[in-house]
Structure 1
């Protein structure tokens, strides 16, 4: 791997106007990263990466590099782009435990972070280094959120997230697992206990429904539930996956690895919404694809599919005359997720927008003073890097907010 990474680094043209950096949602200084590697300043490169993106190891593995950094590389115009993701992964992974962050003196102010996913971890790390006493509240037993419970281990090894937990402990961050804010404890209770600000990064865990007959049957699961713990499902031999985004690719490839002999993905478009790389990997794993088709009914041992088309206004039309019964043992619905409403139901000051996600202003502050939010709970299901990018900005806003408070 090291030789490959060095060879790739040497291919970098060190452009004066790096298109790769423009293509990165979090604007990683890729040329500087590569030059530091070539100059044997690997630790400096790792620290730069972590300060810019605390989840750089994760992003090096799960980002859509073909559309982002590598997709903008000048080398890719007439040949293969520099394998930037491999370089970033090598640097971030090999140096992670040795990174030492500059810690400001403790300021005595407590911050509550609800949710230990990408957004919550980012906020916790940044504010902890600025002297705040951070406690993360998480409804599950381990950190990671969608990274642990929504991305298959063959794409993102769980050991990486376990290493992040140790880094959080090293930074003095407290972790309260198996505890849902919005049940017996409200956000107001946190303020009553002296927390100066609260961050919500609870993600999007409520699956969208197809709203078709048979969706409640026992041979059906939603993608986010299936990926949470695939071992508890008995899929049988033939599996139909409804939806063709990146999560659907994860579902299909996981089903293959759990014994399904025939997995078919149904896409309502001619080109799946998933990244081309993920589609190619799914095909390599043996997944079949049906295009311009969707499910209209689920039965005990089959699914009814119809052809679809799109009008000039971008509206999907289902052709009921093409109803076809396809035998299958299990159906997995993968058409995105939205946030749950536990917190909104408990703390009435919190409001939702027209999309069903938390309403925030340009600073990430919700309709409840002192409560901020970002990630999927605000945007709906998005990528890890997008959650990190926005959360970095909101960490600054939270810091300014708390600095403005009188002690």
Structure 2
């Protein structure tokens, strides 16, 4: 076969939506439980299933003949494509770079941690850069704002307990400020967060609104205050945000296509009931302030628009085939195509499949060019290449 229809698992996390993915796929809404992520790929935790009725997963297909599926030199699909439905904020988190992932995984292996140990932070030895592309207005926290701006913001709250944190920020010491907040004595956290909530209640604007929401959801978590040190970014549909390793971030609200290296390494610092590993998060985070700029796609011909990133693991291209003819993918595989609007017919040689929103197809390395036709919007995910230009941060 030169292409495979995929059935894709949905992950039911508490921060997900009971309507977004169900309505996209034409299922009954609301769904019985929150649906947070639709995964398209070969990640061992939840691989896509080949839609031929045999029960094989995409991981099984790749393992049976890696060269035909992925091309020479690859043993694993290097990316994971997701559709995110963020109804409630995700955790305050950071992902390791390549060296940190290798060292962290080796250390946990040497310590004898089981793969499913809830205290495990490094589930594999791979880095996890990622790109989020907004399908609806999408709000995120990403990277540190200038420390002098954060000092002015926290200082304006008039909370005496935060004086030392403000002093760290005025001195340009982001690491010291974050360390102080995330290691705050547990017994004193509820009172401090309550003061922040009270101060924000009398203010207007997105920053105050989101801080208040987080304080109500996590009343004993100083990650609420740490979030105020990060850039608040609002993406419009079609814009994207690239997050290299070591970037502290949290997604707050919206629907988007996410592509990442096929890794499950997450270091959490708060705003979550899951395992929090503050010492390791502090050890791997980049504490340099930088304002991330939304990424607009660059036209690549054949009705395609590619989101530029420096990540070698992935490339994401949006296609809008229509009355002017099909979009042609000259180097389609290994890759996946997911339809998110209308209908997309995927043709490769004599093989065809028609996708409706939320359905996807896998394109092996072998098989030649692919044509996308129909009326709607589809996204193509494939490995990156060395000539990708650096995306703005």
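We did not get these values from a lab; they are worked out from the coordinates using the rules stated. All of these numbers come straight from a predicted model, not from anything done at the bench. Cβ atoms are built from the backbone, for glycine too; each structure is taken alone.
The table below lists the values:
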{"read-out": "Structures 1, 2, by mean count of other Cβ atoms within 10 Å over residues 227-234: label with the highest value", "value": "2"}
{"read-out": "Entry that produces -6500 once helix-only ellipticity at 222 nm (-39500 (n - 2.57) for each DSSP H run of 4 or more, over all residues; to 500) is calculated, selected from 1, 2", "value": "2"}
{"read-out": "Of the structures 1, 2, the one that 18.5 was derived from, the read-out being mean count of other Cβ atoms within 10 Å over residues 163-170", "value": "2"}
{"read-out": "Mean count of other Cβ atoms within 10 Å over residues 99-106 - structure with the largest value, from 1, 2", "value": "2"}
{"read-out": "Winner on relative contact order in percent (Cα under 8 Å, 6 or more apart) once structures 1, 2 are ranked, highest first", "value": "2"}
{"read-out": "semi-axes √(5λ) of the Cα gyration tensor in Å, for residues 187-362 alone derived as 40, 18, 15 - corresponding label from 1, 2", "value": "2"}
{"read-out": "Distance in nm of label points 7 Å out along Cα→Cβ at positions 243 and 299 - structure with the largest value, from 1, 2", "value": "2"}
